[in-house]
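Read-outs: derived from the displayed coordinates by stated rules, not from any lab. Just so we're clear, the structure is a prediction, and the values are computed from it rather than from any experiment. Cβ atoms are built from the backbone, for glycine too; each structure is taken alone.
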Structure P
Amino acid sequence: MKKYLVSTAVLPLCVGKEFFDYTGIIEAYKLLDMDGIELVFLPEWDSLHPPLTPTSADWSNTPKIKCSELVDICIKNELPVPVVHINRDVGTMLCSDNKEAILEGQNVLNDNLLGASLLQSEIAVLHMWDTYHKSIDLNKLFKKIYEVSGNYRIRIAIENIPISDKKLTQEKAWEFLYDVMPPEYDFTLVLNWCSLF
C-alpha cells in the first residue's frame, strides 16, 4: 500500500499560513487525506539566533518553538510522523572550524533525533554539509554525525544538497559515504537539487 506524506515545510501553506507557522501543520493535516507528515525541524523556530542557511522568512517575526514542544503537539494530536527532516543548519554547523558551532550542531542533531525517536519516526533526512563550504572532509564530518546518530535506531538519509567543494562531486560524496555508512543509512533525492547537477 502506498503511503502519502506531506512535508510540514509546505503544509501550513494549504491553510493560508507562512511555511514557518507551525500552527498551520495541525490545521492543514486535519483537512487533508494523507497517511502522515515529514516533520521538518526549521531553524526559523530557533530563539537563540537566525538561520545560518538562506531563508525567505524574517526571523525576528517568526514564531519560536522548541523541538520538544513541537513533538508534544504532534503526539497530542496523534500525527503519524514516519519521517523527520533534521534542522537544515546542522550540516553548516558541523562544517565549521569553530568548536562551539560544531557542538551546537551535534546538540541540535541529538535534540532532533530524540524528538524523532519519541515520534517513532523511521527515517531522518539530513543536510550533511554546508553547501557553501569550499573544503569538506567527509570522513571527519561523518564521524561528527555518527557520534550522535549512532545512539539512535533511526535510518539517516543524506539529502543530495549542492556541494561547493571543487574536489567533490555529488557522485564522489555519495560513493565515499556508501562505503562508510552503516547499511541501514541511505540517501534521499530531491528533484530540485538534481536539476542543478
Structure Q
Amino acid sequence: MAGPKKKIEKNPSPELLKFREKRKWQIALRRYVIEGLLSSDYAPYFALDSKRMRNWFQMQFTEDMDWSNFGKKWQLDHIIPVVYFDFAIKEEMKLCWNFTNLRVEPIQQNKNRGNRVDVLAARNYFRELYARTNYLPCKLLVEKIDRIEISEILSSESQVEFLRKHKDYLELIEGYSEFEFEMLNRGRSVEDINKELEILRKIKI
C-alpha cells in the first residue's frame, strides 16, 4: 500500500527557496569533501580541488576529530553565515562557498551554537590571511564584512525612530512591575494605571 503523497508547495516563500538552495549546496559540499565525489558544477565555487580541500579541513581537526566521526564530533560550517549572501549573484556565491569561508565546527552535545564565529570579529581573520598570502578572496571577504557592518548600522535607523517616537511613553512605564504590565496588556491606559498607583501610594501613607 502506497503511503501518503508528499504535499508539494505551489508557491514556496523566498525563505523556503533559500533554505532548499542552501541544503543543496551543503549536500554538494559534503559529497565533495567527505565522499570525494567530484563535481564540475560546484568545484569552481569551492575554489579548490577535493584532495587539497580535505587537507584544509583536516588541519583544523582537534585530537578527537577524524574523518570517521564527521556528523558526530564535527561538521562543516561557514565563517560568514550563508544568510548574508545573495544566492542570485554568482560572485556572492563564490565568496560564500570559497574554502576560506568554510571551517570545522565541533558539535556540542547540547547543540549549543555558542562557539559560532562572530561575523565582525572574523574581519581580522580574513585580513591576516590576505596580508600574509595576498589571496584575493580573503580581501573580498573583508570587504563583504565591511558591507555587512554598514548594513547593520543602517538597519538600526528604524529602531532609533521607534525609541524617539515612544520616548515619553517609555519614561511613563519605566519601573513597571508584573502587576502594572498585566493591567497594561489588558487594555488599561498608562494614565489610568498611574492614577491608580498614585491612589494606592496615598492609601499606604
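Given 25.6, 81 as the derived value for Rg and Dmax of the Cα atoms in Å, which of the supplied structures P, Q does it correspond to? The value was obtained from structure Q.
Given a computed value of 2.7 for distance in nm of label points 7 Å out along Cα→Cβ at positions 42 and 122, which structure among P, Q does it belong to? Checking each candidate, the match is P.
For which of P, Q does distance in nm of label points 7 Å out along Cα→Cβ at positions 50 and 186, calculated from the coordinates, equal 6.7? Label of the source structure: Q.
If helix-only ellipticity at 222 nm (-39500 (n - 2.57) for each DSSP H run of 4 or more, over all residues; to 500) computes to -10500, which of P, Q did it come from? Label of the source structure: P.
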